[in-house]
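We did not get these values from a lab; they are worked out from the coordinates using the rules stated. Remember, it's a predicted structure, so these values are computed and weren't measured experimentally. Cβ atoms are built from the backbone, for glycine too; each structure is taken alone.
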Structure I
Amino acid sequence: MHKVVIIEDEPLARSKLRRLLQQVPDRTEIVAELSSVAEVNAFLAEVSAVDVIFSDIELTDGNVFQSFQRRTAPCPVIFITAYDQFMLDAFETHGIAYLLKPYSAEKLLQAWQKFRQLTSASPETIPVPALAQLHALLNTLPTQCNAPEYPSRLAIRQQQQIYFLSVSDLVYIQADGGLVLGYDNTGKRHFLPYPSLQTLMSVLDPACFFRVNRSEVVQLKYIERLERYCKNTLVLQLKPCGVQLKTSQSRTAAFTAWLGV
């Protein structure tokens, strides 16, 4: 029995990971699910025997590396994140694999097999030169040569000024007539400088944003839960604003596949 800890602040992402862990060829027991840096700090201060940690990086109250810098991880860590810029930090923090969201069951199984190979090796074979570990982490990432770059901020023109809106703060986006409106995590509305949702979607990261119906787009990390509305339609409850969006019947199957649920 392998004891597993999950560090993840998104309920849907936790649910997906729990489901995929049931498919690995070994018995696992999830001994803790943590969703904040504060919870991780408390756990590491009193941690007992743990075999492997699956960890997101950006949590609700900060970066998980804040915790691992205070206390060394007690076991190998498999990082699961939507961002690839933390790879070197992961390498320095007992990271043995680095999965980019949305990841597949196959990718998770590969990371699990790597964990099993490392932990079943004889003690004299465990140390690996730093360069070799770095190459191993690099090999877990998709090829970045032709990967598109998505803007982290959008320039918004308002009267006589221009301000910048962080894309990570966008909870959902709506098309209303000839306007494209973005709503941030404080509930504020922004008039986005795009003529249509289709044009806007071409500059947003498809791993983070999904068009749930003809006129609405949602960002993954703000989906709190899903509810069945009627046949082939789901209601999305969004945090922190409490807004509800509905998938169209034609988009529901693609949406659940995008989520991996």
Structure II
Amino acid sequence: MLHLPSTMHPEPNELARATAIDFAHRLLAQWQTTLGTELLGAYLIGSAAHGGFSCRYSDLDLALVTVAGLSPQVHDRIRSEADVLSADWGPRVSIFWANRHFSIGRFPPLDRIDYLDHAIVLMERERIKPARPTLNQIQQYLSGEPFANWAERAQSFAAADLLEPKDHKTYLRTLLYPARFCYSWITGLMGSNDDAVAFVIERRSLARLNVDLITRALKCRQTASDPDALFSARAMLLSQIHACASLFAVGRGFPN
């Protein structure tokens, strides 16, 4: 048997992404049967589309555009179809959806940006292009529920005595979110964790974030490592909350 040099072996995150995309195609075949002509398009978004996919920590984000949207019953059915098809990938599927007019569904502003800029077509009967969210709309969105939910999780981790294995993914995501907040708040874009971390590194003196902690978290994600070694830094999340709140307070006047 011919053995490839180690440098030619597939990188684990790339291999996992390929496996995830193959699963998405197989899942879509079932969803097309379920949704029929209601389905206008199905797409990969998230890290499988815009980069930075992690074999351990990434979800598989799938966007569906339908004629009239998804009823709760249909949503539950296609959700269960994903779980039945793969015990590994099914629970990692995150469904974003909208009707033809993008007037109902689950498609927050940043995910619409991701759909417009990075979506990879799985199937498409008709290309639907919603209005692009403005920077002001993105900032209003980020400073609302996303920031409140993240700050609550960050405070909870900062006060915790133990990091449970079931919380590894959430803790790592909590460490990385300040970079993502900063990147999207200033640029109005959706990018990878790699993009966001590179962005705050370049603006280290301006964002007032603990960039070293964020960089260590990114390395942990890239190598699919346990974040236990980062748990001793959990109290720094409180200052990260303050830094993000300060960023939001100055609005669009934040310097480039």
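Brief remarks follow.
- Given 3.7 for mean projected area of the Cα convex hull in nm², for residues 179-226 alone, calculated: source structure among I, II: I
- Once FRET efficiency 1/(1 + (r/R0)^6) of positions 83 and 155 (r between Cβ atoms, R0 = 30 Å, to 0.05) is computed for every structure in I, II, the highest value turns out to be that of I.
- FRET efficiency 1/(1 + (r/R0)^6) of positions 171 and 187 (r between Cβ atoms, R0 = 25 Å, to 0.05) - structure with the largest value, from I, II: I
- Label whose coordinates, when helix-only ellipticity at 222 nm (-39500 (n - 2.57) for each DSSP H run of 4 or more, over all residues; to 500) is calculated, return -7500 (choices I, II): I
- Structure with the greatest value (metric relative contact order in percent (Cα under 8 Å, 6 or more apart), set I, II): II
- Answer label among I, II for the case where Cα extents along the principal axes in Å, calculated from the coordinates, equals 66, 44, 36: I
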